[in-house]
Structure P
């Protein structure tokens, strides 16, 4: 039964699992830079996002979407789209964190968890439908 479910939804399950790892990495890095090292929460967030984006690209390409790009143009397109989407998500992350902390007065770490959940959900659909396509589907 589990093999059948995994077989049907393997890509989503893999994305979810690696997404949890990536989001956890992002949150742990944020917490470490902000709470343990004492950096400002927005600087901590920028560093955490950057490192999480690099990790996310590698695991999404290799383990989730299994893209096999062979031409430089296809690889460049994929990387450009991924980085562009993640840069957009990073801006949304920073703005959302600022709004939740400054105006709604939630704690920085709780705000980060809420924002990460929303962003991860939207990133899956964009990655699946637009970014990680094999060359034949470009």
Structure Q
């Protein structure tokens, strides 16, 4: 299993950050793992909500079925997903207050037997997407 964690100080209160992270309709503007919807777009994030979205991993298109498994606004938002080739994925956003803003820790995980042969390439790909996700989140929060 590959697990990548990145942390970033961002503008905005934890409540501001949580409002962006849990606004699933807004994902296309900042979430680097999102490449489009492949089902109904959920209007709210709540524990147990499921949805599907498209991903492009190492040049291959796929679909992930996500479930919100933990939601503790404004401090935590956790999703678990089933992806292509029976892969398992997870994303975990942890938000803590800091002077003048918030610190966001973003953890992305991916595992499964089909992942083993490409773990090295996939790890680098996930690291880049984690950084781009936090870049996008910071950009959206700076615009508000």
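Values quoted throughout were computed directly from the atomic coordinates according to the rules given, and no laboratory measurement underlies them. Here the structure is a predicted model, which is why all the values come from computation and not from measurement. Cβ atoms are built from the backbone, for glycine too; each structure is taken alone.
To test your reading of the models, identify which of P, Q gives -25500 for helix-only ellipticity at 222 nm (-39500 (n - 2.57) for each DSSP H run of 4 or more, over all residues; to 500) when calculated. Spell out each step's value before the answer.
On the way: P: -25500; Q: -7500.
It traces back to P.
With respect to Kirkwood radius over Cα pairs in Å, the largest value across structures P, Q is given by P.
Each of structures P, Q was scored by distance in nm of label points 7 Å out along Cα→Cβ at positions 62 and 126; the highest score is held by P. Structures compared: P, Q; top value of distance in nm of label points 7 Å out along Cα→Cβ at positions 38 and 54, i.e. the largest, recorded for P.
Given a value of 3.0 for distance in nm of label points 7 Å out along Cα→Cβ at positions 46 and 78, point me to the structure among P, Q it was derived from.
Details: P: 3.0; Q: 2.1.
Answer for the origin of the read-out: P.
Rg/Rh (Cα atoms, Kirkwood Rh), for residues 30-109 alone was computed and gave 1.00; which structure, P, Q, did it come from? Going label by label, the one that fits is Q. Comparing FRET efficiency 1/(1 + (r/R0)^6) of positions 70 and 102 (r between Cβ atoms, R0 = 35 Å, to 0.05) across structures P, Q, the highest figure is found for Q.
Look at relative contact order in percent (Cα under 8 Å, 6 or more apart) for each of P, Q: the largest one is in Q. Each of structures P, Q was scored by FRET efficiency 1/(1 + (r/R0)^6) of positions 22 and 118 (r between Cβ atoms, R0 = 35 Å, to 0.05); the highest score is held by P.
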